[in-house]
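Scrolling down, you'll hit the structures one after another.
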Structure P
């Protein structure tokens, strides 16, 4: 199969498990082609197809890796990367709901951009729009160069890259995606985000429900490492990651505006 999707799980509550079922079923129903689904689950084995995983989901899960004790989100995810057989890796959380044709849209970005390192889709989050604001906007934005199919940009909760890259296990779980993008830019690759369609991301469904205090500690640790490693970068992509926006003629503001640093 051309695509391997890696879904890391920590789902101690019925709500999180129900959301995971919805996520997996939507991934399958909305894909144009077959793909390999790799589930990596910590602590519990609710989604182990060989045990008491939901019967209806068993045919949908191609590979399962269970961790009776947590070994760290990134190390768990990378074990999924290591057993993946696809040419492309897709990282997804169980609080991400994909649109129809998600696989075709991600692959299209790579096909049209030889320097693409990471592809993602636009997104809707509670109170936030990343990319075009309506479905009509996604398919009808016009300019003097025609329809705007994609832009240089990112959306890390749901993204695709070619196999051969792993998350850096120096991180616990949070800034590893931004670090991956920065490492790709250092190699001359780029991140592109499709404007043609959008995922729904519920945002922080697990971290707000499972040991949120530890999540804040992990966030501070990963944030400190990321800015120690990349804080002197003057790439525009770093400015976007740091501040969320960048304006011509005022690019320096993205690098100098104070931001909320949790480790401080």
Structure Q
């Protein structure tokens, strides 16, 4: 008998719409039914609300409401689909560059992947993933592994991450042979591979950047691209970012 990966069991139209859109984004097959439908018993994961739940029990239940956090729910769904219930190690892999690939791997199982457009956005997502892991799996240990293929962007990420969360466990990983695909999601694939490699502990020197001409040009290009050509930065502004005298965020915020 065919078993659906996911069954959606709710009569709440808002929740139903949100979950269907999320499952489409995740590329998962699903069936919509009621909580007393036998297809729920055959599904790997059942998604419902507290109001719809009543007295029914299923092995893999995800309870949501209209305040749905799609990223949190994605992690929960993918964990349950892959039988990850009590992981011991959570790793966030980061592939820094003009785009930042971000992946969450729980005990070797990929449960989330995404791309961000700036170091600060990647850091915010990292901290959110950290909070998700603590909420779902309180005893799970978490580390962040950052690829070092781009010294400029790995350092900008590291500065922001440690500035907000000094006790964040961060390892720096050699990115050799982590680019195995091309296209819009290649950074996500690299982030997954980075998460699977043991790195070295970061030091104070890893947050230092020299004002090299190549870094200056790259920052100028990054700002133009990130602001859709609304903002140009001078060499002096780029140099100040590299020397940590002003933040990249302050430049990007000015353009919005």
Structure R
């Protein structure tokens, strides 16, 4: 399949394509925006979507076959991956100036499709070549440096949540004391508190859907950005502790690779 990047679809076009595949919603997006509850509104949206797909050349008449049309095969495969993925990776970033960005990646067989909302009426689809490119895109979005000195420690989730709350309230001395009591060095405690208080944050959520429900999932939080950032994740989905790891692209790739392999088993 040839690579397509940066296809913008109107909500009505996207809705029509999903309906053609029998999808009533998609993981990660509000179904109401694409599938109006009122039947007449939904039918009107589908009609508009078909007309726009034809006008934009994504749906073309089949020669010598009256009233028969053909959908662009590459576009249809991309939407098929979004409609029925094996895994979904949702990445969210809030920049230091509070700009928000959400990008979703849908993995189905060998296909990886990127989806984001340009605005309330437009969706952007793109084909990602492989897992390596996927990890690079996520790392770039979260502004992970290529390599940082490795620092790592584990604390109870209850301790981290308390420390985070204290830090955001400006009670840094108490937060630092709690981290040191949990066995964290003073230097690492200062680094963590700086990251926790940084307005730049991110999150990666990996989901394995089954029959419209979330069968399994995992999350990595990112506090701060660049060489000062830290990853926070549970060692296992049911763990009561969290691992804190300095952020870089290599460690992010390793963690996401492990998760995808575990989800595949």
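Rule-based calculations on the coordinates, nothing more; no lab input. It should be emphasised that the depicted structure is a prediction, and the values quoted were computed from it without experimental measurement. Cβ atoms are built from the backbone, for glycine too; each structure is taken alone.
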> 1.11 is what came out when Cα Rg over 2.2 N^0.38 Å, for residues 89-160 alone was calculated for one structure; which of P, Q, R is it?
Replying inline: P
> Given a computed value of 3.4 for distance in nm of label points 7 Å out along Cα→Cβ at positions 25 and 73, which structure among P, Q, R does it belong to?
Replying inline: R
> Of the structures labelled P, Q, R, which one yields 3.8 when distance in nm of label points 7 Å out along Cα→Cβ at positions 17 and 129 is computed from its coordinates?
Replying inline: P
> Can you say which of P, Q, R returns 24.1 when mean count of other Cβ atoms within 10 Å over residues 97-104 is computed?
Replying inline: Q
